[in-house]
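What follows is a set of structures for review.
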Structure I
Amino acid sequence: MTTTAEEKPFAEEALALADKEMDLAFAAAVLDAQEHPPVLSAEARTIQARLQKAEDALDSSKTRVDALTCRGGKSERLEERCSR
């Protein structure tokens, strides 16, 4: 916390530098996690496979719903959405 007006620019610069340092550290951690993913246990691999299967089924269902919705479209808003 600054006590004089003279210190304020230094304090603001220190805060900006600390914020940038935190951003860089976070980005480095994300990159490290992407480059070195954890080794999954057999149970975790089973769960991951089930999750992927469920996500694929959801995507398929969404595609089907969109197709059926567009097939019966009457409103302008729906026609706009289906023309994309």
Structure II
Amino acid sequence: MRFIAKETDYDIIAVTESWAKNEIADSELHIDGYITYRQDRSAPNKGGGVLLYLKDTLHSEPLPNLSNSGFSDLVWAQIRNSNGGTHS
């Protein structure tokens, strides 16, 4: 994933079925130049989990009220544009 991010220079990367869980540190999932938002899979499920990588040049912030809405595989973030408007 780090190689793909570096080679493609995408602004946003979304990953499904990450299988990430609490025991996996943020540093293990980190990609240089990106902010990571994560929603880990819930035990005892085998699959699941989502990751959202946003370029650190984008002004983003998490939206926990949407990410924690009862669905286990959602992660939301808000991006502010240069005019102060937002995109979710």
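Each reported figure results from applying straightforward, stated rules to the coordinates on display, with no laboratory input. From a predicted model like this one, the values you see are computed outputs, not experimental measurements.
From I, II, which structure was semi-axes √(5λ) of the Cα gyration tensor in Å = 22, 18, 9 calculated on? Walk me through the numbers before you get to the answer.
On the way: I: 49, 29, 9; II: 22, 18, 9.
Derived from II, not from the others.
A value of -27000 was computed for helix-only ellipticity at 222 nm (-39500 (n - 2.57) for each DSSP H run of 4 or more, over all residues; to 500); which of I, II is the source structure?
Working: I: -27000; II: -3500.
Computed on structure I.
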